[in-house]
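What follows draws every value from the coordinates through simple rules; no lab data is involved. Every value quoted in this text rests on a predicted model; they were computed, and no experiment measured them. Cβ atoms are built from the backbone, for glycine too; each structure is taken alone.
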Structure P
Amino acid sequence: MPDSIVARQTGKRYRFLPALLLTIFSVASLPLVVGAEEAKTPAGKWQDEESQAESLFIEGSFSEAEKHWAEASAQALQNKDELHLAETLNQKTHLYIKQKRYSEAHDDLVKALTIREKLLGADSDKVFETRGNLALIAHKLGNDSEAERLYKQTIESKRKAQNSTSLATTLTNLANLYTEMKRIEEAKVLYLEALALDQKTFGKDYKETAQDLFNLGAMFYQHNYNKEAVDYFKQALAVFTLLNDVPGQIKAYHYLGLCHAEENTHGDAIEAYRKALALHTKLKGENHPDTFVHQLNLARSLDQTGKDVEAEKLYQCTLAAANENHRNAKIKTVECTLEYAHFLRRHARQSEAEQLLKNLLPTYETLSAADRKQLYELPRIYSDVLKELKKDSESDAMARRHLHVFGTTAKNKTHQ
């Protein structure tokens, strides 16, 4: 589930996590353990550095991982082993994406692709892998036309090679791109082809098939076709449930709740949110920050159905957990407070909302500039509350003070 937890209808919303980050890269493509005898050889030394880099990256030790990747590159250059160098350049893209160093990733991938095409040929899976990664980076750099070209080139090559499993991955990645570009019909065709390929390869009751169904649902939801989305989310949920895939069930219930809420069928939304919350609590424990999104969404739908007492209790419990158990997660506190402030406004309790936001403002102002801009809603709602309380001069001062963080954002959408 996502790190950020702003609930539906307010603030920035999560979109579904694209399959490209889940499927393009192959973190474990190399063995993680190297025998002592093998490590004594030049190739073994490179492999040891590469494996350590990948292990450290998975553990979250990014600076140490980068050092080992640099040493792996040095070993490959010393050994004049271009394929090992290409492997390291390709794998280091994990780190660059995590740190948003897209230009560096692009340069390394171009080098890796040149080496692999020269030594392995155009139809190699390694070439497909690097080209797909390069397409992702092109998208991250804002060059969607280049990303589309690279994805189409890879798809054409995979069709010729009759690599159906790998083809399904690239079809999904291009469909993700088209979804973001609002080319819905083209995206749907690609998602359905990926689904058909995975069903043929793995069967109907397989995780890849469930993810394909989920992707279709997410695409429809993202573009406000909620009824169509519900159908695909229910199909995905059935497979995730059969496989006892708890994270899959959580995200399916989560999105079902969002769809029902936007269709104002809040009874169904409440049922879905409760199931998502129960599963996530069992998976992560009580008051884990990843569960806040379900609590806040559930509270809003409870409020919409007149269950304001239960809703307020849930808002208060979530905010208390954010304050008490996650003192370093300031963004969580801001987001939970915002949702409670919206509740208070809906119930004409502006004075309480004002005090809540006043207490929160110092925390908000300690956030980074990027985080303050992401959570621009706080000074905006604070200004609105002050205006509703007839404190016009204070309202105007608040708006002027934080004018730099106000901006146009995409239509609110939600969540992986």
Structure Q
Amino acid sequence: MSALGRYIVDAVVLERRSPTELARDHGISRRWIHKLVKRFKEGGYASLAPRSRRPHSCSHQTSPDIQAKVLELRQELVAGGHDAGPETIAHHLLGRVEKVPSVATVWRILKRNGLITPQPHKRPRSSFIRFEAKLPNETWQLDSTPWQLADGSPVEILNFLDDKSRVALASTSFPTLKASDVVRVFYSASNTFGLPASLLSDNAAVFTARSRGGKVLLELETERLGILFKHSTPYHPQTCGKVERFHQTLKRFLRKQPAAHSLSELQFQLDAFREYYNSRRPHRALNRQTPITVFNSLIKARPTTQQPAATDHRVRRDKIDSFGKVTLRYLGRLRHIPVGTAHKNRRVQLLVAGPDVRILTDDGELIRALTLDPTRNYQPLGGRWPAHNVLPQARTMS
């Protein structure tokens, strides 16, 4: 109860002073004076305490059921290691409630329940100079990131990300990542999404041998396919910022999962995350659309040098037999390819692009390249690609 309120009531009730006079002397309204006096007569001095102006009911107030679903969904997303902000929650409420509340309403519900963590003021987005491709497949970003299995064994996860749509093109785990593994994952992704016009990576040894004066396998393959291969400035990870940010999102998910005991178990978790990330998770940079929606809605960029026709790229592991040959099925028939008895019983990888075949050792050394003759089951030892397609021998295949 304010001192002025009690003084006014005493002046009118006890001293019998005029409300008009009191209103003029104290610069208040007569209506307020009469209201105070009425409340005093109904409940005494205690009734003069300030009262809340909050309405007794609100027709547009969010129902308790919707508030409960917001909190339930928040807990579900956090437990799964996913983004659980107001915009993501509002997106996932579609189909769960009849009328989805606004993002601001979801934010207020989270704040009332102590689930919003205050953050310091950040640098405004408008101050950043950002690069973004205009079309899907215009640029793919790739990078690897370390992880551990349940027993502490170190592994590496190789990720490919489309710059425009943010589609996770591939996420594959390896005990130790090799140059030939990068090419195999690249071809697997390109068979699904098409060949990109360019690639962007950091300067890791499995991606480039520029500092060593040579070329690794991925550089040779992109050169052959007419794909521009760009590398970031050393010690400047911001250039590959999108795939670096994807690493963080992926690892937040993995930390919420049971620790994988094997590569196959970890790969199952990676595949589950990639499906959620591409098809179900709304992306803030895409105006809350899913990456696969954006990828499928736009025309695709292509390499500057077009191939004559779409080629099915395959990667096969094999062993050279005791006679120095490997066998490959092409156009429904087995083709026997001599490599030389010097390589007998050696483990190799075959990179197959239509009739074009390259045979590499596990450490990335190119030991044979040829175009299959479809009229012959036994390929000649001297048969190679036409002169303009011959690949140079890589000095270092990391």
Report summary line: For relative contact order in percent (Cα under 8 Å, 6 or more apart), structure among P, Q ranking highest is P
Query raised in the report: If FRET efficiency 1/(1 + (r/R0)^6) of positions 92 and 132 (r between Cβ atoms, R0 = 30 Å, to 0.05) comes out at 1.00 when worked out from the coordinates, which of P, Q was used?
Result: P
Query raised in the report: For which of the structures P, Q does the calculation of helix-only ellipticity at 222 nm (-39500 (n - 2.57) for each DSSP H run of 4 or more, over all residues; to 500) return -10000?
Result: Q
**Report entry** Per distance in nm of label points 7 Å out along Cα→Cβ at positions 204 and 316, the highest-valued of structures P, Q
**Finding:** P
Report summary line: Value 4.8, calculated as distance in nm of label points 7 Å out along Cα→Cβ at positions 68 and 140 from one of P, Q, is from structure Q
Requested in this report: Taking 1.29 as the value of Rg/Rh (Cα atoms, Kirkwood Rh) derived from one of the structures shown (P, Q), identify that structure.
Outcome: Q
